[in-house]
Each structure stands twice: as C-alpha cells, then as structure tokens.
Structure I
Amino acid sequence: MNKLLIHADIREKASGIIDMLKNNGVEVRLSTMEIGDYQVSERVCIERKTATDFVGGIKTKRLFRQIVELRKAFERPLLLIEGYKLYQIKGVYPAGIRGALSMIAVTHRIPILFTQDTADTAQFIITIAKQEQIVHPEDSFYPKPKVKTPEKELERILEAFPGIGPKVTRELLTRYKSLSEIINAPIEDLILVPLIGKKKASKIKEVLTREYKL
C-alpha cells in the first residue's frame, strides 16, 4: 500500500498539524499554495479556518474570495472550521455567520466540516486522504493504471499539474488540442480558458518553464 501523500501550505506549519500528519506516517509535501491549505487528491482540497479566522474572513470579505477560488479550482472542495464557538466571537452578528455558512454550503455547494481542535483536524484530513487515495485510488496523486487511449494519456499528463483536475484538463485540451499548443500559449490566452484564472494560468506557465535542479 502506498504511503498517504498530502500537499500542504507551508504557512500551516505554525498550527502543528503538519507535524501531527507526519507523526501518523503521512508524507507531507510543503509549498506556498495559492488556493486551499491541504490537497489530498487531484480533486479534493481543504481550506482550513479556525473559528476566529472564519469570522474575521467574513468581516474583511477575504473568506468569500477564497471560497470562489476554491470552487473554481477543485472538483470536490471542502471547508474545515476548527472550533465550534462561532457565535461567541465578536465582530459579526449571528445572522451574518448563518448567512455565510448557508451561502458556502448552498450557493457554492462546498461541504463544511467542524472539528474540535488541531488534533481532530489532523485526523479528519488523514481520514479524507484515505478515502481518496485508498478507497478511491483513481483520484489519488499516485501513479494510475496504464491508460488505454492517446487522449487519456494527454489528460493524465495535464492532471499531474498542481491544482489541475479533470474539468480544467478537458477545458485546456478542448481549446488547444495538444500539449505543445498549451506550452506555447501566452499567459494572456490561458486566462481566457474557462475555470482558469490569472493565478492558475501563472502556475501552469511557471511549471512548464521551471528549470530542473539537482
């Protein structure tokens, strides 16, 4: 059985969750993630918020921008809120908190999970990773069975890019038809592809032009 693999935002190190994941035998790959905090498969990415972060994000409107980006980037995004005492945090009326939760769950169709503390959060992330990588291995980061068609082979290559799932892959190949066209496409053109914004287009170009260093 492959070791569980989770991509995590390097800014999450201070929470202690990264160490908890590693202590449970998980392989954690750190990077500065533009969207989400923990990606457990090609399709599932988790945005983690403490209760205080969540309420603060409502006040600054940053939460809503993050939710929109998360919905666009991943097939199965999740919002994980750490701590149950949302209504005890000052700054936003209970009606505003209920409104934000309802909008996320209904309008954007993003499931919301609540955890007790960081240890509970780590175990939730591990459980979700197991579901994706062991129960449904076709959605994992690990090598998949040999592809049956040339078209599927192209899809497999693109889906290996960070944050590029099946939906974005199909949009790219519908527009460009070949990998060489994608490689040569200017970033201004990539931005126009459905489901790809400026950040994702920049990441694609960065990966395509990155130098290999030993």
Structure II
Amino acid sequence: MKLYGSDLSPFAARCRMQFLFKDLDVAFEPAPGGLKSDEYKAINPILRIPALETDDGICLPESEVICEYIEDLIPEPSMRPTDATGRALMRTLSRITDLYYLAALGPLFGQMKPETRDAAVVDKALAATSNSLGFLEHYIGGQGFAVGDSLSLADCALVTAFNLTLPFLSRFGMDDPLKQHSKLSSYWAAIQSVPAAETTISRMQAALAKARAEGRMMGV
C-alpha cells in the first residue's frame, strides 16, 4: 500500500497515526506529478490528499474512509471501540472535528495579516470555533482518550487537528482555546504522552519547523 500526502496535512497525519499504532509499513509519498497534475488526477480525480493506493490497485480518497478501510482490513490491534455506542461516539467526534471545528477555522487562514484583517470575518470564525469546541467538549471522554479507555480513530482526528491549530489560534487572541473546556483541556494534556500521539505530534512539529525555515508557512 501507498499513502499520497504531505507532512503538513493533518488529514494525512491522521492516517499515519493509525499506521503507527498498528505498526504498519505503508509507503508515504507526495502526489505524483503534483497535487493538481494530470498524473495524479488519473489516480485520484478528487485531487486532494491523502489518498491510499491499495494492494488491489484502488485509490481511496478521504482520511476517514482510509482509516475505516484499514480497520476493516487489519482489525487488530483495533482502533474502534467494541460496542455500538462507543463506535458512534468515535465517529461523532471525528465528524465534529472535520465539519465544525476545522471548517470554522478555514476563514482565518485568509486573515493572517493584521493590517488587512477583516474584524467581522475573524469574529464570526472565532465564534464558530468556540461553538465547535463546545460540541467536542460535550462528547469527549473522560479517561484520557477521546472515547473509552484506549486509543481510537477519534484520537487520530483530534490529535492531528489540535496539534496544528491550537497554536495558530493564538494569532487571533485565543491564547488558550481550551481554557473554557475542562474535559478537552484534560484530554489534550493526557493524550500527548501516548506513544502514537507523541510521535505523530513530533513529526508534525518537525515538518512545520522545516516549512517555516523554508518560508512556506509564515503564518502558521
């Protein structure tokens, strides 16, 4: 198998965290020919990363689909709770992370320069971000993991999203985004010491440092 992605993509990092937990040796490469190339389009017409090229020759897009596929293909060690409620909560947290939290942050990436910043856009985005954190606070578990007492796909989503975006929010006055969310704050403090999460965070931070040194991530 081969995963097409970028070291700076939290969605690719989500898949790699799962591979790490399962001790899977999956090749990791950039999109062939570049993200918008005809070569990559022939493999993945959606032209987004990550995408997983399976041993069957199929290219699967979307990180959540990839992670679920890997769980079906290689069920042990499992990253899904054993009961239906736990699995539903895992998927709920993952969906909130993608569709509410990360989506709320999107407009802020166009507001990096203080001198051209639109206060109304920023205020709206920060309000939506706070709301989404409240949604996560409601559903997050209380045992140091997103759901239950072990690592799950919800942790893969949350760890990679928080690692990239919590420091980013400080640029807009949210120096401690989790301050009003005690369960999320406790979760984030605990999960960073879990080996698969710790290694994933280190990889992402190294990639960010390299990108900043090369002038590719001036605002993040």
Structure III
Amino acid sequence: MKKIKIILVDDHQLVRDGIKSLLNGINDLQIIGEASDRIELYQLLTSLSPDLLIMDISLPGISGIEITKTICQDYPGIKVLMLSMYNSEDFIFNSIKAGAKGYLPKNTSRKELLEAIYAIQSGEDFFSESVSKTMLKSYVRRATDDEKSIEKSSEILTTREIEVLKLYVEGLINKEISDKLNISIRTVETHKNHIMRKLGLKSTVEMVKFAIRNKIVEL
C-alpha cells in the first residue's frame, strides 16, 4: 500500500504534536517531516518528496499563504492543505488563490482532517462546513453587490443615454444614430462619452459588451 507522505508546517511544536497524534495509527499516512518556517521547509524539500503539506497561515517572517503560492509554483506536484485558526473570507480566498486545495479550522475533528487529506490526495478540493458557509455567504453578498451595481449603472444613465446605448448595441454608427434620433453627430458623441464615463468604460466595444452582459438594454 502506497502511503501518503505528509510534511507539517507550523511554528508551534504543540500543534504539530497534536496533528501527529490525530494521524497516529493510520497505516496509509506517513508524516515524513516537520518545519516551523519557510527555511526549514525548503531544507526538507531538498531531500524529501511529500505528497501533501499541512500548512499554518501564521508563520514567522512570511505567511503560509505566500509560502503556498511559492510551493505551488516550484513544486506543482505537492498539494497544500491549510489548517488555520483564522476563518475569515480574506484568508480563505487568498489561500485558494495561492493554490491551496483545502482549508480547515484548527479545531477540526480527526474525521474531518482525514477526509480532507484523502479528498485532496485524490484530486478534489476540500473545505470544512464552516469554511464552506463563509465562502457561500461571501459569494451571495458579492453577487448581490454586483446586482446592485448593475441596477445603479442603469439608474445613473438618462433616458436619452439609454436610447443611444441601445442603438450602439444594435450596431448603428454615429451618423446613423444621429439620423435616427434627429440629433447632431456631436451630440451623439457627447452622449457616448457621458455613458462611458458613468460606467467606467474606455471604448465602444466595452460599452456594448457591458450593456449586453448586464442587460442594461435588451436586444
């Protein structure tokens, strides 16, 4: 039976001892090393080839998130499971962005820790229930904020600006819009500039894509 080789990365010996006690007696798991900081970890990696790092976020000198980012770049075959006392969305999302495959709070159970190890080793991501709830709340909040932002974008445009925007979406050029609305080309361009400034856009293409994607105007 091939063992899953693990290195523990935490600056507290007590924490490392606690993890070792949780994993003690699991035949297909092998803790092959321990590190309290980045230097010790990289020294271990010169001679050891772990499958998984169980990584703390708070480490001396540099955070576990930064170490994770470097590890995932330098050693793409090594997977990282974050084990942290912090459960905020910033730490969670930054860990995922850095390349971590899982995130557990330090008060996790032995059962959940084992589930995370096996899931990550099999190629899946794993997050504890509390972490998943934090991620879901963040997603819902951001989605709501985006929706409000879209609503606000359409509200700050005047009726004429929306009318001009719709014609741009339909593919009309300035002269055609000028003729259709019986206004000067200069006035069309002024409306266009106002629309792009209000929506924070830089080109006609961006303006059309934004309008379609966010359904500010209907085709």
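Some notes on this structure:
- Of the structures I, II, III, the one that 2.2 was derived from, the read-out being distance in nm of label points 7 Å out along Cα→Cβ at positions 24 and 128: III
- Source structure (of I, II, III) for distance in nm of label points 7 Å out along Cα→Cβ at positions 32 and 192, computed value 4.0: II
Every number here is computed from the coordinates shown, using simple stated rules; none is lab data. Given the structure is predicted, the values throughout are model-derived calculations rather than measurements. Cβ atoms are built from the backbone, for glycine too; each structure is taken alone.
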